[in-house]
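The following blocks contain the structures, represented as structure tokens.
Any read-out appearing in this document is the output of simple, stated calculations on the displayed coordinates, not a laboratory observation. Because the structure is predicted, anything quoted here is derived from the model rather than measured. Cβ atoms are built from the backbone, for glycine too; each structure is taken alone.
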Structure P
Amino acid sequence: MKQDQSEGFAGRAPAGLALAEPTETVRHRWTISIVLVNIGINAAFFGPIQVLLGQQAAHFSADDKEGILALVTGAGAAVSLVANPLFGTFSDRTTSRFGRRVPWVFIGALLGTIGLLGLAGAPTIAAMTALWCLVQLGCNGALAATTAAIPDQVPIRQRGSIGGLASMGTVAGILVGAAIAAVVAGNYSLGFIICAGALAAGMVPYLFFANDPVLAPDEKSPFTWGNFAKGFWISPKRYPDFAWAWITRFLVNVGNHLVTLYLLFFLADAVGYDKPELGVLILTGIYAVLTLITAVIGGKWTDRVGRRKPFVIASSAIIALAALILAFFPTWPGAITGAAVLGIGYGVYLAVDFALLTQVLPSAASRGKDMGVINVANSLPQVIAPIIAFPLVAFLGGYVTLYIVAAVIGLLGAVFVVKIKGVD
């Protein structure tokens with residue numbers, strides 16, 4: 001079935017294709033728009049998470065900065081747990097003439113932009129927490145919609161490659177966020193404003209080139225609040241591959257967040273690097289470049305051989321190795337090596353695991369909700385990681401213990417991939 005590649009705002013495609021399995025190769029401009037919106041969303045996430053929120057926490061209390069940062073990031077991540085599947089469900093049922101996903105990308109980006117601008121002048125810790133929750137609400141809503149657009153429009157044979165390019169946008173966004181934080185040189189208010197601009201700018205091309213298939217009203221199932229609530233539970237017994245895929249992504253992301261959460265403080269306090277913000281930018285740059293390269297290579301390679309699990313297992317093990325390097329070599333050369341190894345492993349993981357996940361979704365009618373549930377495996381670790389990390393750093397051996405625990409958790413993710421039976 002061939003999709004109409006018509007021009008115009010939101011790149012509208014005709015109704016009747018929303019629930020079809022995609023077969024047509026996606027156009028380059030659509031892929032570019034997905035990359036750009038991912039850059040904007042992830043700059044809005046990781047500029048604050050890596051540096052700006054930490055600086056703001058230290059502004060409120062230098063002695064309690066770790067606890068404040070854990071509170072703020074944990075509360076925001078808790079909001080994201082609801083936002084991802086909720087916005088995904090709303091987009092599944094949207095019959096807008098602009099398509100199912102586009103309206104929610106716009107709404108989510110708008111909310112995130114407002115939250116970031118508010119953070120620039122947050123007067124209290126409570127305001128800082130509330131505004132970061134708004135950022136998480138909006139950005140996760142936009143993320144849920146754009147993530148669902150890939151299984152909506154990309155054929156299986158191309159998903160590793162597109163997953164790699166989308167992951168390239170994710171990593172580029174992380175790098176942009178770190179660059180913003182470094183350029184503003186401690187002026188976190190200006191940093192939040194620039195992150196807001198990056199989020200808004202990244203959204204615009206997607207609005208014009210989304211080619212979002214329109215859901216016809218008669219394709220939408222009848223709505224009841226009971227079915228709406230029950231829809232968020234996906235039975236592991238009925239869909240075991242989906243469950244194991246969710247668990248493996250959750251564990252690998254817990255390990256990854258444990259590695260990155262206190263990177264600013266690790267460089268300052270354990271490594272003794274005299275310019276930790278610059279250090280974060282350098283390490284993020286090394287990590288990003290290698291992730292960009294391996295995401296594209298890994299995505300194309302997995303499409304070529306038609307296998308996913310071996311790549312996921314190997315990349316998870318490499319990510320765990322990066323955590324061990326940081327644990328036992330808390331020096332600047334050790335940090336550079338750890339960042340490089342992490343980039344190599346995480347690039348392949350992002351591309352290939354995403355392709356694997358799209359192949360275990362329960363239903364075409366609920367791709368947005370199901371990918372939102374998958375995205376909870378990305379956001380829940382942001383809640384869990386501060387809860388695990390703070391006592392480890394403060395009371396149970398410091399950064400050595402933290403990074404060993406991160407490696408063990410990540411390796412468990414590699415082990416559980418073998419439980420997935422429906423994908424090679």
Structure Q
Amino acid sequence: MKNPSKPHRAVAVAVALFLSASASLAQTLQPEATDPVKLELMKGFPPAPEKIVRLSTVLKFPNGRWAFHHMRELGPTVQVWRGDDKPSALREMPQEMDALSFEDDKGGKTTLADWQRTTFTDGLLVLHKGAVVFQKHYSGMAAHQPHALWSMSKSFTGLLATMLIKEGVIDPNALVVKYLPELKDSAWADATVQQTLDMTTGVAYKENFRDPNSGIFQYLHASGLLPAPPTYTGPRTVPDLLVTLKKEGEHGAGFKYKTVDTEVMGWLMQRVTGKSYSALLSERLWSRIGAQDDAYIWVDPIGTQITSVGFSATLRDLGRVGETLRTSGRSSGRQIIAESVIAEIRRGADIEKFKANGQAMRSGYSYHNQWWVPHDRDGSFEMKGLNGQHMHINPAAELVIIKLSSHPAGDTSVTHNLDRRAFAAIAGALRGH
């Protein structure tokens with residue numbers, strides 16, 4: 001990878017400084033003080049100059065509190081069509097849960113309401129046995145507005161890939177270059193599909209938002225999510241970036257979180273099927289779960305659909321997805337995803353290899369087919385995304401939780417322990433019902 005130019009580095013340094021400070025900011029800021037409605041972000045026609053949120057400032061807190069549910073207004077997207085069918089009905093059995101008390105990660109007590117507030121929640125949905133028992137929106141986010149899922153997108157890519165593997169369309173043991181010969185001189189020249197799906201490839205790429213020299217900043221420019229300065233000479237599309245990345249270490253040695261692995265899988269799936277990522281999502285999932293709203297995918301400057309962080313969807317439609325996965329692939333009485341697909345995801349991967357990423361707070365986890373698997377006694381499995389996006393599926397408790405957030409800290413490990421305690425408290429409260 002080429003060294004970034006000075007202007008590129010200046011942008012990267014600015015973003016890195018904001019993100020590195022964000023974890024401490026979260027400890028001192030009152031979430032109410034950063035509410036985009038109270039701050040009047042993007043209010044007016046046109047907004048006052050100091051209230052304008054631009055794509056270049058999305059990652060600058062608190063702009064994301066508005067931007068995360070307005071991404072379609074900031075850059076190019078493609079529709080994930082919901083289909084012609086009527087939306088599937090979601091039963092409503094509301095319960096008062098805000099006062100639910102549980103132990104926080106510092107030995108004290110907190111409530112579900114305080115957890116939502118202090119983790120900068122934009123939307124929370126809880127389904128128990130398929131019924132909506134709790135739903136709230138914050139930050140001016142309306143129920144019909146799609147929220148950026150960031151790396152939750154990866155799990156949708158992994159779900160589609162697992163479907164194609166189970167159908168025999170993709171061989172997980174084949175080399176990536178069997179399907180993408182364009183990568184013959186890249187890090188993936190001798191990597192298998194499964195190694196790429198599980199992020200155990202050895203690639204000279206680091207995903208460190210606090211380091212302006214990290215590869216994530218070239219990725220953000222290539223995907224169009226962070227505008228590149230005029231003098232930037234690096235890759236300006238995702239395919240152009242992927243072919244430049246070289247091997248570092250051995251494939252299969254250990255888990256290292258890399259957004260670029262997901263983009264390889266997205267490219268591969270579109271190549272073998274001859275269909276775009278948005279078409280695959282629509283045909284195989286969105287039009288079959290009874291979605292109420294279209295979803296959207298971010299595209300790079302040449303229209304490459306961003307399969308790792310580009311997905312936006314509404315809270316209730318994500319609940320429909322989670323419920324389909326919880327019930328082993330069934331939706332409205334139909335088997336729309338093979339049970340073997342869900343079983344494969346839930347199986348997880350090598351816990352020892354997961355330790356290579358150094359995520360001590362996720363001890364006992366593995367990462368398999370782009371899904372986080374805790375290997376807990378309830379058999380839960382999870383999607384996770386930047387700034388506090390979650391889909392938590394607990395089959396034993398018959399529970400699905402969707403949490404969409406605009407937390408100052410990008411890294412979900414900042415709130416991981418508290419989030420897990422909240423999920424466990426919700427499960428405990430609902431088991432008796």
Please state which of the structures P, Q yields 4.6 when distance in nm of label points 7 Å out along Cα→Cβ at positions 204 and 236 is computed from it. P
A value of -8500 was derived for helix-only ellipticity at 222 nm (-39500 (n - 2.57) for each DSSP H run of 4 or more, over all residues; to 500); which structure in P, Q was it taken from? Q
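Using mean projected area of the Cα convex hull in nm² for the comparison, can you identify which of P, Q gives the largest number?
Sorting by mean projected area of the Cα convex hull in nm² in descending order puts Q first.
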When you work out relative contact order in percent (Cα under 8 Å, 6 or more apart) for each of the structures P, Q, which one comes out largest? P
Work out the source of 6.6 here, i.e. which of P, Q gives that when mean projected area of the Cα convex hull in nm², for residues 124-211 alone is computed. P
